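These notes open a run of structures that come right after.
Every number here is computed from the coordinates shown, using simple stated rules; none is lab data. As the structure is a computational prediction, the values presented were derived from the model and not from experiment. Cβ atoms are built from the backbone, for glycine too; each structure is taken alone.
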Structure 1
Amino acid sequence: MSSNVNSQVVAFSDPPAAQDLFGSTRWAWLWLIARLYLGYSWLSSGLEKLESPGWTQTGETLRGFWERAVAVPDAPGRPLIAFDWYRSFIQALLDGGHYVWFSKVVMAGEILVGITLILGAFVGISAFIGGFMNWNFMMAGTASINPLLFVFSILLILAWKNAGWFGLDRWLLPLVGTPWQPGRMFKPRE
């Protein structure tokens, strides 16, 4: 039995306001403000950890955070981690003593994301990594300012084409390009 289905590709365009906001350098000043706020938040958090032996040497600070996150409360109520699969993941990291090296990864990630966002270098990638860290912090039961930082990360991911215009992306993106459109550095010479 064969079916002759008319397969037609339909492409929907973004609303003009979204095209302008996320694709035009006219709004680069707005993304600069969001980028600097987010970058400063990440950098200051990472630098605070850099000054703490509990993060840089023993990983005990991360260990304590993970232990509190996986603990089941004595009184009726929900544990910090709402999803059993994530609790099992954190418990496995705890049981394996991975907090020693993972604390350094968290600290370095926060510092690198902060620096790249402030400099406006590969903003979309940096915002994605920062958003992924925020997501993990929220999954482990930490609210704090993580939801706000996550929203800023999503917006910067959407505005990746112009969010770094007042930064290094103005030169990096045309030079390096994207996976679907190589930049000058990767184009064959004619």
Structure 2
Amino acid sequence: MTQLPIILASGSAIRRQIMDGAGLDYKVIVKPVDEAAIKAAMLSEGSRLRDIADALAEAKARRVSMAEPGLVIGADQIMVFENTLNDKPKTMDEARKRLLKLRGKTHHLMGAVVICENGAPVWRHVAKTELTMRSFTESFLDEYLKQEGEDILSSVGAYKFEGRGAQLFSEVKGDFFSILGLSLLPVLDYLRTRGAIMS
């Protein structure tokens, strides 16, 4: 039996690293979706924040799946702090303010993964992780921002947990892979049930 192709509908470098690290044979195909419009529409409708992450992941996977055969993995992550959805910071100054606001407090990441086949969702998973930042000094923060540079603007929390960003935290609760942006173990389990990888 021919194995189903696996496609990652994400341009995220860390998601590719996770897939590579797990030894998966896959290709990357990204088709843009209007994330801002989806978020705005769902927020105006009063949707649950976790449903927004799920809808974004589905939109990415579905868009690619309509044109490509196989199992298409879409993923998205949103950050929730004090019951408010936060977008990626646009500038280093905004990143600094974000981190000062999060300092000594707890926020949540909602990570969604949706797998589509033939243009329709066939599997979905949403994971919620809880992250508590330590009360770091402003001099630590300034050095952190200098070392990380504008790379952190690609992260909703202005940190890369897999790297120097781990130093910002005192405690985390939840799935490590989900914090990075892709709940790997449930994805692998589904791929095995479909015969896309060896069981």
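Determine which structure produced the value -19500 for helix-only ellipticity at 222 nm (-39500 (n - 2.57) for each DSSP H run of 4 or more, over all residues; to 500), calculated from the coordinates; the candidates are 1, 2. Considering all the candidates, the number was obtained from 1.
To test your reading of the models, identify which of 1, 2 gives 27 for relative contact order in percent (Cα under 8 Å, 6 or more apart) when calculated. Clearly, the read-out refers to 1. For the set 1, 2, ranking by distance in nm of label points 7 Å out along Cα→Cβ at positions 81 and 97 places 1 highest. Ranked by Cα Rg over 2.2 N^0.38 Å, structures 1, 2 are topped by 1, which has the highest value.
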